[in-house]
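Some structures are shown below for you to check.
Readers should treat all values here as calculations from the given coordinates under stated rules, not as data from a laboratory. Since the structure is predicted, the reported quantities are computational estimates derived from the model, not experimental observations.
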Structure P
Amino acid sequence: MAHIIVVGNEKGGAGKSTVSMHIASALVRLGYRVGALDLDLRQQSFGRYVNNRRNYAASAGMELPVPTYIELPEIDKDSLPPGENLYDHRLSAAIATLEPDSDFVLIDCPGSHTRLSQVAHSLADTLVTPLNDSFVDFDLLAHIASDGVKIEGPSVYSEMVWNARQLRAQAGLTPIDWVVLRNRLGAQQMVNKQKMEKALDRLSKRIGFRIAPGFSERVVFRELFPRGLTLLDLKDVGVKQLNISNIAARQELRELLKALNLPGVEVSL
């Protein structure tokens, strides 16, 4: 069976689609077969990223490693037994289509609570949660007191992950490996940044996730999206000399892939 990677949180603007695209395309570049789904049926940023990549490669007459992306199939709701959820069947059908020919299936979830996202989390072998480095986004995981130190309780998102873990345990599946990415880090070592680091470390022990380095805030990610490119494609598209920022960003991607510790993956990018 394919190893399922779910990229999710319930707040927009954390860089989920950028993280999804870089993980998926990096795995394809390493020689793995990767299926991909975008469960944000409204915005579909990840889906557009993949389509931009296909279109750019075709127009430039070049080959780029591309994950196998499909949209959720349409299902006639009248064909379902009473009480069955339409979205559950659409997601199951999509995974059934991708899984036989995939080593990994990557699912990008919307920045909101939906039935599709809830079910996807219960399917995750690896859950990746990008988190902006601020207490505004920390609230996604837990409620914290005004002193920025005391953790008052888990958030609704953490409770959803807990429920997903319970469902997997009941089904006899392996536990979810939950990885929280500190994403869009600023360059300066500020007091708030240090408080975030300590708060995440305490919370990780309390509710059970690993902390991994994400991407720093860089203009290059916004520039790559229209062509569907990633940091690993720059030399392929004619960038002969990478600048310091690009080199640092590529190293961040390597560190991220190593931190995910996906089964059988040796990072040699």
Structure Q
Amino acid sequence: MTTPPPDETKPKTIVSTLVNSIGMSFVLIPAGQFTMGCPQSEKGSVFHERPEHRVKIAKDFYLGKYEVTQSEYQKVTGKNPSVFSTVPGEDTSRFPVDNISWEDAVLFARKLSALEEETQAKREYRLPTEAEWEYACRAGTTGPFSFGDALSSLDANFDGQHPYGGAPRGNYHRRPTVVGSYKPNAFGLHDMHGNVYEWCSDWFAENFYANTPFEDPMGPDDGPIIRGGQFRIIRGGSWDTIATLCRSGERFYDQAVHRYHDYGFRIVCTKKQ
């Protein structure tokens, strides 16, 4: 496994969790610094994941312990758009909601924030920034995955016929699995690698890492036009990708209106002062 530098944020014992009015669980992610991005030597890395750069997450924040589930999404919006809403022999209520656009995810966060119980508790919800997402995914590690330098289908839900780092071939479920089916990372977060892709708040720009702010970067102010469109960041890989695309530093992107059978999300909870 890759050894972190001396000043790297170390995984800490989870000292605080939060459960909101509809039963969603959140884990406190401690403030700290980390190295964002991938070295050129990392197998599968591409130019827009470089250069590596130090980033400071200035404040603690609560992040969903799991990806937003189908039942949670339906409670808040009254809808379930998931392609995998029905799977023979499976209770899909605890599957991650899929077929979600960036706009859908943002609207969910707004509607959850507006619930009476959440307003009274002074809680607000939003998508994580790309920096928050990667910091939470790495959980103090610096290698390709929060579990080390290899990934097999015992670690995450992806196309297990295409593992990483010498791991053996394994299952390819061809669908999402119940959130929390795989071991958590050191921060207590499940499915940061695989299951469904997770939208972040940021616009995507290929060269942003060369000019990113040190403290709490929020992405570019606008999305540059690439191949005729503007794109938002989506992270973590999915059940329908190979292990290379599930790396901690891997960056994927799509237009905010696009939905797909492996697009989902998790959210940040903040407290109003």
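Structure values in brief
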read-out	value
Which of P, Q yields -13000 [helix-only ellipticity at 222 nm (-39500 (n - 2.57) for each DSSP H run of 4 or more, over all residues; to 500), calculated]	P
Comparison of P, Q by Kirkwood radius over Cα pairs in Å, for residues 59-114 alone - largest value held by	P
Among P, Q, structure where percent of Cα pairs over 24 Å apart as derived comes to 45	Q
